[in-house]
Structure P
Amino acid sequence: MRQNRDSIVLGVTGGIGSGKSTVCKILSDLGAEIIDADVISRQIVMPGENALIELINTFGKDIVDDFGQLKRKRLSEIVFEDRDKLQKLNSIMHKHVARIIQARVNELTMQKSRIIVIDAPIPIKTGFLDLCDKVWTVSAQMELRIDRIIKRSGLTYNEALSRIKSQISDEEYISIANTVIYNDGDYLKLKEEVQNEFNSILEKYKCD
């Protein structure tokens, strides 16, 4: 829904390995301001941050090392095979990430940024869907996604598949989208599609 502000807020989402970050890089090159939820999620679990304190209280002191740094691998081991624990983790993280995203949108709106992009892997209602004028879902074939994850993160095939299955389905991602961007490996085709959709937004909302 179009919000009462001059800036256009575009939400970009999609499952792990879909190429969402590549789409956002293209949008950045086109002049959009990017709010990266993944970057925020790393910042809020630095030692002493409220989100990390809440995670320790929920999952135990075993998730941090002697210097107070989050042991991401240990936390992943705890939550990715237990859906209830994964939901608890997501709930904590979403709450803290959403607060910062809202503040950043307000800041960029005050600066009269033309198009603001929220890059978020999970399309949460508060802090994403409620802020966006339009939502793009980036989608790709399952085997291609698995291959990208293996090459990027060094996971095994089954580990990569498990990460994909821990997220919502591609059908659910697509159901909340105004536009679906298909990223099946042809970068030039992807870039052209993103450029065309970007220009359509500029034309629709008359952004100069």
Structure Q
Amino acid sequence: MSTETSTTITRAADLKQVPWRNGQGMTTEIALGGSPDDFTWRVSLAEVAQSGDFSAFPGIDRIIVLIEGPSMRLQLPGHTQVLRTDEPFAFDGGVPVQCTVDQPTRDLNVMTRRGAARATLDVLVLVAGAPPLVVPASGTVVLVVLEGQVRLADGDTDLQQGDVVVTEEQVGLTGGGRVAVARILPGPAGDQLGSAAGSRRQV
């Protein structure tokens, strides 16, 4: 792990796996604001090998995006949501959720404590040779390389699949691949639950 001012880079090999709260799977901790048992925000990556129930997180707003696999079906109270790759979906982390998959998948999760923080989540597709993509400074930004090779625009830092950048500064990205961008801001989540909470963009 290397740190420069308010930017922290964590390599994929240094990330830790922890059991799901309900014991039915494993998740990789990407970044955390606070302690594991009393966080203000959390970004993690889950491997879902089979259908089952999600862990319940009362008082937590949650955004999920499928990053590998063709689809995932979520059964929430009174609503069924089919997730497609790179399409974020926001929901109440405290409600019962049944997950159905036809084959193993991976998904990225952003959780925020209701009333204390809010979040957005986007998946960006970088095209090699294009001008740098500028991610503005606003709140805490968590960048996760999902695929390909990405370089910070300072020209000195190369990022591979699974590498993570946490920053409160403006950063520029070049290269080719897919990058998840989670932005954590103080304050309530508003009315985004049960809807898309971000987007997939090619830049």
Structure R
Amino acid sequence: MIRLVIAEDQTLVLGAIAALLELEDDLTIIGRAKDGTAALDLVRTLVPDILLTDIEMPGPSGIDVARDIAAASLPTRTIIVTTFARPGYLARARTAGVRGYLLKDAPVEQLAAAIRTVATGGTFIPPDLMAAAWDAGADPLTARERDALRLAEEGLSNKDIARRLGLSPGTVRNYLSTAAGKLNAANRIEAGRIARANGWL
């Protein structure tokens, strides 16, 4: 029997996934969480075979939870089930130790197959997602450029961003300009939009 914890902040989606998976003879749901903190607590307490998690939830993201599980050397393997087919998310998930990545519109048979594959030590990423990630290439931004773009998205001025990051306004201007250039964006707002669309923010 494969033991699962499911983490999903939308109650209806959480219930639907659990109900569909409970129809499988070899799968059992041992815990449900509506945010990243609760998911990590359940994994530490119950040590399931698989954590099935969304990416964007209150508290730590599904990717953050996967990274924490790997850092703690827990045997639980993580599968992401999300609406986001962004190549940057897939790359970050793989770096965090995620073993499976599916979209929420995948058929339940594919989800069950992914769970069985990952539970036996394999990896499951649908070929179309892998091809999209391959075509998109690597994240061209540095950590500081991402930090500056995130704060720019919040509407902060260069001076305010500099204060938050402990940098000079000129350095912030350079980071934002370089990021826009790397993304072929006309300005920092467009750069933020492009980076977010690719899952790099």
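Bear in mind these aren't lab numbers, they're just calculated from the coordinates by the rules spelled out. Treat the numbers as computed from the prediction; the structure is a model and nothing was measured.
A compact table of results
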item	result
Per relative contact order in percent (Cα under 8 Å, 6 or more apart), the highest-valued of structures P, Q, R	P
Comparison of P, Q, R by Cα Rg over 2.2 N^0.38 Å, for residues 34-145 alone - largest value held by	P
Of the structures P, Q, R, the one that 35, 18, 14 was derived from, the read-out being semi-axes √(5λ) of the Cα gyration tensor in Å	R
